[in-house]
Structure I
Amino acid sequence: MKIVFSDRKLGRSAQMELQVDKAAVLLNKKIGETVDGTFLGLTGYTLQITGGSDKSGFPMERSMDGTGKVKVLKLISKSGKSSGQYRRESKRGNMVSPDTEQVNLVILEYGDRSPEELFPKKEKAAEAPKEAKKEEKKEEKKEEKKEQKEAKA
């Protein structure tokens, strides 16, 4: 099971892979319930379940009780071109089950480790080779245009 926990103050999130035996702590918990972070190695932290998705990628719906998967009619928009139209969407219930593949958590209270340790800053990756080549070609074209203008003058 994948665990994605985030910090709203810093605006960062991190992901962890959780063993099956440790995932038992989250089973039968509903969206909105709080959990102690010791099972993730975050001693002293309090986390709140905010959502998740199952193995097929269907999201959990807060308003649906249980663990089952249901097709629900959702209103597309109340006004505009598509007003009054509905769409049928598959949703999973609000309770974490063994079929749940990912659980999203938010930090409510901080513990022993500082948030900077949990969310290390990533260095910006170097530009992709294709993007670098495109930029080089653009620069070459600009130079050619300047040379042509100078030759005409």
Structure II
Amino acid sequence: MSGSSPPSSTGAENAGQQRVVNYDDLEEAVCWRLITRVAVGRVGFVYDEDPIVLPVNCVVVDDKIAFRTAGDSMLHTLGDGVRVAFEADHVDPVAETGWSVLIRGNLWEVADEEFRARLIGADTHPWAPGPIDRWMMIVPSAISGRSITRHD
């Protein structure tokens, strides 16, 4: 779903100014380009029959989203192959623009030593304290994104 809305005025600071709003679905290649630029995303999953969304420090390697977690964390105890969602975004509240990318896929603990070594060499580190030594990866089955832009 892409398109433009009629010109609109947004906020007191824009009083009297007409702006065109564009809402666009993003192509898969654009989604991947954007998602590789983020340091933090959110993983959504069901835990104990409740929906949960947690922030993670992440890195993209070989079209997989990877992050570290603790061995006793909710994300680690989910088990291999569980369905999850991953979301990352960027917004500019002043310009009222932004983008969002959603990835759906399966969560796996990284068992391959060569892949784990590549992840360790990647430019990411956990922000949370404690022993965060388990690498997890999301193998995507679907990716989608959207953006909103405004201009005069």
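Of structures I, II, which gives 55 when percent of Cα pairs over 14 Å apart, for residues 63-102 alone is computed from the coordinates?
The structure behind it is I.
Hey, helix-only ellipticity at 222 nm (-39500 (n - 2.57) for each DSSP H run of 4 or more, over all residues; to 500) derived from one of I, II reads -3500; which structure?
Comparing all candidates, it corresponds to II.
Which structure, out of I, II, was mean projected area of the Cα convex hull in nm², for residues 31-94 alone calculated from, if the result is 5.4?
Matching structure: II.
Who wins on relative contact order in percent (Cα under 8 Å, 6 or more apart) among I, II, i.e. which is largest?
II
Of the structures labelled I, II, which one yields 9, 26, 20, 16, 13, 8, 5, 1 when P(r) over Cα pairs in 10 Å bins from 0, in percent is computed from its coordinates?
Considering all the candidates, the number was obtained from I.
Read the figures in this text as sums done on the coordinates, not as results from a lab. Everything numeric here is computed off the predicted structure, so don't read it as measured data.
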